[in-house]
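**Student:** Some structures are shown below for you to check.
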Structure I
Amino acid sequence: MDFFALAEHVAETLDIGPGTRVFEVDCGDGAFLVPLHQNGYIVGGIDADREAIERATASMPGGLFQVGTASALDPAVPWDVVICRSLGTAADLDHARGLLARMFAKATHAIAVLHVSDARRQWMLHALAEIGANAIQFETSTSDSNAVDVFARV
């Protein structure tokens with residue numbers, strides 16, 4: 001996957017630039033965040049894999065990474081943008097709805113949920129409307145024509 005192109009697309013879609021604080025849920029080794037970090041964004045994330053978080057921390061000095069599950073996402077610590085690339089595959093929709101609500105509470109500008117099955121489009125629209133999202137935008141995913149990327153303003 002071309003994370004540089006994806007990160008650039010997300011930044012353009014959300015109208016953000018260097019200095020913006022971008023947090024990724026289930027960030028793994030931070031590969032998606034690297035191009036943002038290299039372009040002056042403040043990055044951070046959470047992932048349950050300790051070794052992946054160690055790699056993210058090593059590759060992005062100054063990044064704010066923590067070991068933990070997505071359900072441990074703390075909305076009390078705000079970030080401008082919160083992104084998740086794993087929510088679209090969640091089997092438990094109640095859990096996914098809770099995570100979406102925590103992402104929305106944590107974000108001060110926007111959220112992005114990348115690579116959501118197109119079959120979940122209506123569910124996602126309903127869930128976002130319930131939590132008060134504005135300017136909800138669906139785009140065909142850059143990596144899969146049967147999936148969508150979802151953007152919403154806080």
Structure II
Amino acid sequence: MDGWHETEIRVRYAETDKMGIVHHSNYLIWFEAGRSDFCRARGFSYNEMEKDNALMVVAETYCRYKSPAHYDEVLIIRTKLGEMRSRSLRFLYEVIRPSDETIIAEGETLHLVTDENKKVRILPESYKTMLMTDEQPDTNAFPANEAPH
């Protein structure tokens with residue numbers, strides 16, 4: 001799927017404003033959910049990075065709102081790695097309403113890799129390797145052609 005990882009969400013009532021439209025602040029939260037799922041699909045979590053003294057600090061965000069989303073709609077947060085440098089990562093996002101294939105929003109986040117003292121550091125090689133691999137298979141899934149009938 002061209003490097004994209006998909007995370008499904010359902011819009012909660014608390015995420016909408018008085019007009020019944022998703023409030024703009026929620027998109028950054030959804031980007032984080034997509035990014036966290038993207039990393040887990042590649043074999044690691046933020047928690048593991050913290051234990052290795054490598055934190056991904058948000059340095060920049062961008063979001064372009066293209067169409068409104070509403071309460072109870074199912075949306076897909078598509079996430080992929082846009083750029084990886086020795087000390088920074090850029091993630092790209094698309095928020096899509098699959099019922100009509102509308103792109104709701106597009107965005108990106110830039111992250112600096114720091115240590116626990118917030119000093120910029122080099123991203124450990126193990127994370128570079130995992131980030132560059134395709135998604136890992138679901139270990140809870142049945143092997144191909146072995147699903148129960």
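Values in this text are rule-based calculations from the coordinates and carry no lab data. The model shown is predicted, which means the values in this text are computed figures rather than measured ones. Cβ atoms are built from the backbone, for glycine too; each structure is taken alone.
**Student:** If Cα Rg over 2.2 N^0.38 Å is computed to be 0.95, which of I, II is the source? Mind showing how you got there, number by number?
**Tutor:** Details: I: 0.95; II: 1.15.
Computed on structure I.
**Student:** Same structure, new question: Among the shown structures I, II, from which was the value 15.8 of mean count of other Cβ atoms within 10 Å over residues 23-30 calculated?
**Tutor:** II
**Student:** For relative contact order in percent (Cα under 8 Å, 6 or more apart), which structure out of I, II has the highest calculated value? Let's see the in-between values first.
**Tutor:** Working: I: 19; II: 27.
Largest one: structure II.
**Student:** If helix-only ellipticity at 222 nm (-39500 (n - 2.57) for each DSSP H run of 4 or more, over all residues; to 500) is calculated from each of I, II, which structure is the one that comes out at -10000? Don't skip to the end; give the middle numbers.
**Tutor:** Details: I: -10000; II: -6000.
That value comes from structure I.
**Student:** With mean count of other Cβ atoms within 10 Å over residues 39-46 derived from the coordinates and found to be 20.1, which of I, II does the value describe?
**Tutor:** Only one of I, II returns 20.1 for mean count of other Cβ atoms within 10 Å over residues 39-46, namely I.
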